[in-house]
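> Each structure below is given as structure tokens.
Please treat every number below as a calculation from the coordinates, not as lab data. Fair warning: this is a prediction, and the values are worked out from it, not measured in the lab. Cβ atoms are built from the backbone, for glycine too; each structure is taken alone.
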Structure I
């Protein structure tokens, strides 16, 4: 946000920097508090979902001239600047160091140069820039960016912690006391745990007046060595007060630190009280209580286990922020957004643990805890993998969160717990017996099956038998259930196990005949004997409820790139297919004979997902929805006349990044559409009045 004209808002955006995402990054700008936006495309990618995404702030407005905005970038692209409120951008060629820190050289996901990390301004007009280079991590300019110099002592302060090479992840300036605070970590985050030995990071304080550095890292951590730091914030109303969070303290919990004396001393958000024998587990005591109301799924199906609570203070806490206008208000991330309006109660609590002389051991001291709750109303960040709309019940499969069942679109759904998927992948329901729902997801361990089954419309779920030889993580594949619910067909995603079928709700599995490993499976929505599959450009069909399949002989379908295909509700043998790869076979096709022949839908040069909803007329063909590209325009499209004509139903103000994983209409409400996004949640839309 612009500190001079707060109606001006900026966002640096992008999804991935590796080969699978061709989209360049951009800076979005708004002059009206975010009501409308413009976009300035950049000549390089930005990774909003890449490692290091929590570092920064990479985007900063110059308070001395708010037309000037700076942007730190990854992958050797350096420091960039706009002089017209974000409309156009150019590299600051005088900036000497694009960074060099790489997590895993050559890796497609973690092989980025983390680049220029953050930009801060002091009251004298100096610009400080943090760089992912342990040998030269900090630069300063005193002439509005014309020239730059390394900050003396920065390499020693910011580039190492107990011998581990570190980088400056975040920074904040206490203008009243003249301090630049910097948190460092041995890893850009947000996944890795502590280093092999020693501390993984530190908190450093630079005097802006004298240039002297002070290591103000908390000396005490309940578990010993700090793995590294993530978020950092200062209290603008109370100079000298700052807070920081660990980032990869997976067990038993992350730690939030608070100092009211510029880092000289710290208090922790929780602590241990050990008995005389230091028996495990120790008693854990906390400064606040966590209320998950509205997001009860935050237990992730777990229960408290000693000091490891089912609901944690957070995880991967890359962001925490004290309201600059209200010292009592703070929010931080970690599986959700936690927040309180009682923060200063922390300072009156005193220490969490004391010594009982008579008992000869530590004890948890009595304190008055304050309340922390969920602050995510209206905010989504989920990556949706599949959707099933049953009419009155909506089921979703989500990356990192498993799956949810919703009967009220205005409230968070109930998490699917049996099996307890780490990521949900595929869903289906019996078209003629919709109380029967099946899903598949990634699982931990060697016990739970990947496939889950509900026979009461998602109210309860049961775990199927684990298929021998299929490992837990990443191998969920796709699942289908015959229209009458009698047969489940599961295609594991491990790339080597052929699809299997079950006639007893997944208690036993038998190999399917005629399908290759990894085939995408779907059920006919009217004929219980018919199921379909697709793999490498070949369409397959079964006429015995999925026990055996045979290639249909169709040609001309995409053999490369992702493909999604669906059967039409109430129409036996009717199939629609979308997918392919740019510059190769890519688009939409339909079949009315069970996949034997296919006709291309010429309206789209590209299409990625297709689904169906209630017809516009009583006896008409179901409404068709797709995420596709027509005449160069990407959008969400609907046809009400069996694909003869299409209308774009979103506009440029309603776009959600990648929308090609899954889409479906509502079987009961004409015009209602559900859209799976990769990070923007499950979107639904209705026809406007």
Structure II
């Protein structure tokens, strides 16, 4: 959908669809609940609604583990609004009775029961489909929709195959792991599977119709809908399964080590083969953008840095330590030689070398069994390196050894200054200065190595700028949506310039917007934020403002950076929140977004005892808490909270008067 452009600064609210409640919804928020939310936004001066990804994630509650880049999540369907129920009154009565009973259980939970909600809804839509299957199979509007959306067949075939394989990942299937051209179409056309395939196609058709109807109403109300487009795809997805050629599955995306994670992060997602995509004129990505353009005025690119370069980890590893940025200006063996490092020295830096005495002392009773399986002796020395059969850290998971011994092996394995990307081609490890053997180099050797690393970093920077400019250009030119970037992390110097050139909005989270290289690491002035940016005090992966303020101990410096002279309040009360938000909304960013929980703190009536319960996700944890947040009232009731609404309107009013 076309974003009309800026006439004034915008303020909006971020909330997952699943977090909404209404008398009509079952177990979680539904697309139809966006309409009463938009009505509340109009009342309070909020002009943008930002969502998390809304694609089908199967059994995973995280919206970032999608089974598909195209299909919508079935749990957002309003079952009782399906037109098929209008044709069969007895069926409609039966279904609505089941919905009423299920609501009593599922809607009573403070947080979403993901599996319970999904199971219940799938049972209901299966019942409806079974009664209407013949009519659905012969529906011309549905057939036309399938013809216009080529992804539907891939998705439907994939879903049926997953069901046949007890929902296991396609990498564990006995057949159809690597479909050849024509295999998917052939299976789609099998008469015995027609009903199963058409069920998924019909369900997606109805989901899209419901969402587009709501989006049309929002457009009439001048409330903009902003989506979230993750850059990466889950390996267990219809897209990776059907389009293996556009992914590099031997490498997995993640993040390098930092102050929060000494081992870095390995997200497990395969990276893109941009060369193959370029040969195909980026067709898959353009189709993905056009699909999103059906629903959104604006979209957030999750991890936009990945379009410049992405931290890539060989698939055989579990941690993020042994990764490297891809693409990069890697270092050839011949270059290392020219800088005074012979082949023995290169091997010394690229392969861990462990003294036999250290192995025996550390591994104790396990050393004989482990040495024979894991290590290779270097000539007749009491010195060992890892065997060629050890391709990565996952090898150690196969060993029947205590976890502490496994941890020792991993620590030795990652002790490298160079990582061999391919035969004779190297990348410096992120922590090369911490490599035990790097310290054994002479000062001259260290100087030569550091110079080489710096030279290749500069070459890589130029490569990344060109890469990001090329990829983000085709994205911003394919659809008329406003492009917004999530550019957090280790940011190359070229990123702000490229985003600015292309008119892409960057992201500013005030608690993290600091001059990290200056003494005292002062907060960046709100007036220094670029106009082409989105400012938000918190996001789904962080604590809320109140939890951060009251529990993380950084509020005092932030308080004074906003210009307040009096002592910093210890509690983030409604009045304190109002004062802080008023200052935040004076920022130079053209869009300011608030998580809905951060707005609730403005009303004492909505204050919860434990602010940690308002979090959406705690990164690095897997549990039933993450991604299950729900607002504490029906969305229609938001209009009744006078204090909340008055204060939100007081915040948005002055900002809307600031013309662009």
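> Assign the value -12500, calculated as helix-only ellipticity at 222 nm (-39500 (n - 2.57) for each DSSP H run of 4 or more, over all residues; to 500), to the correct structure from I, II.
II
> Out of I, II, choose the structure whose coordinates give relative contact order in percent (Cα under 8 Å, 6 or more apart) equal to 19 when calculated.
Matching structure: II.
> Now, a different point. Work out the source of 2.4 here, i.e. which of I, II gives that when distance in nm of label points 7 Å out along Cα→Cβ at positions 36 and 300 is computed.
II
> Identify the structure, out of I, II, from whose coordinates semi-axes √(5λ) of the Cα gyration tensor in Å was calculated to give 44, 34, 24.
For semi-axes √(5λ) of the Cα gyration tensor in Å, the value 44, 34, 24 is produced by structure II.
> For structures I, II, calculate FRET efficiency 1/(1 + (r/R0)^6) of positions 428 and 572 (r between Cβ atoms, R0 = 30 Å, to 0.05) and state which one comes out highest.
The maximum falls on structure I.
> If you don't mind, there's one more thing I want to ask. Please compute distance in nm of label points 7 Å out along Cα→Cβ at positions 108 and 580 for structures I, II and give me the label with the greatest value.
II
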